Structure 1
């Protein structure tokens, strides 16, 4: 998971973000132009993950940050992150 987080972080410059209430739109850039035909809508927790990404972020550190910010059971969070991280990785790698 740590490798996926790092690879997602490396793609952040290829996206623009637009906050819409509690959701965050991730819009890929192609030739420095936003491609509005393909975008990803992140809920509040997904947006938190995206904003928390850094070169040094580990899965465990991310989980701890989320646990400090949201009321969620640790095992539920781990399961959700183990599903979410590969999904967002696929999205960021195909754009």
Structure 2
């Protein structure tokens, strides 16, 4: 009778040891879960940063669509465009 109890206790201890090893070194181990959480946080920061960039571009697109003076200033400064009968000079260092 005592041998059966010892066998059951040994089996339970072995199962607990296997579970502990899996928690420390297994595929879904605690350290790996922590790394995944850190990766998720880093990617979420990148998503937030890119979302702000997208919002900035959307605001500029809306401004270009609605503000004709802003559109004209962009065309003149970035693309060197002029109106008819107007001369543009570009100073080069």
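No lab work stands behind these numbers, since they all come straight from the coordinates. No experiment lies behind these values; they were computed from the predicted model shown. Cβ atoms are built from the backbone, for glycine too; each structure is taken alone.
Comparing structures 1, 2 by FRET efficiency 1/(1 + (r/R0)^6) of positions 39 and 71 (r between Cβ atoms, R0 = 25 Å, to 0.05), which one has the largest value? Mind showing how you got there, number by number?
Working: 1: 0.30; 2: 0.05.
Ranking 1, 2 on FRET efficiency 1/(1 + (r/R0)^6) of positions 39 and 71 (r between Cβ atoms, R0 = 25 Å, to 0.05), first place is 1.
As an exercise: Cα Rg over 2.2 N^0.38 Å, calculated from one structure in 1, 2, equals 1.06. Which structure is it? Kindly include the intermediate steps, with their values, before the conclusion.
On the way: 1: 1.06; 2: 2.71.
Comparing all candidates, it corresponds to 1.
Quick one: helix-only ellipticity at 222 nm (-39500 (n - 2.57) for each DSSP H run of 4 or more, over all residues; to 500) came out at -16500 when computed from one of 1, 2, so which one is it? Provide the component values of the computation, followed by the final result.
Details: 1: -16500; 2: -27500.
Derived from the structure labelled 1.
Taking distance in nm of label points 7 Å out along Cα→Cβ at positions 15 and 79 for each of 1, 2, which is largest? Mind showing how you got there, number by number?
Working: 1: 2.5; 2: 7.4.
If we compare distance in nm of label points 7 Å out along Cα→Cβ at positions 15 and 79 over 1, 2, the biggest value is for 2.
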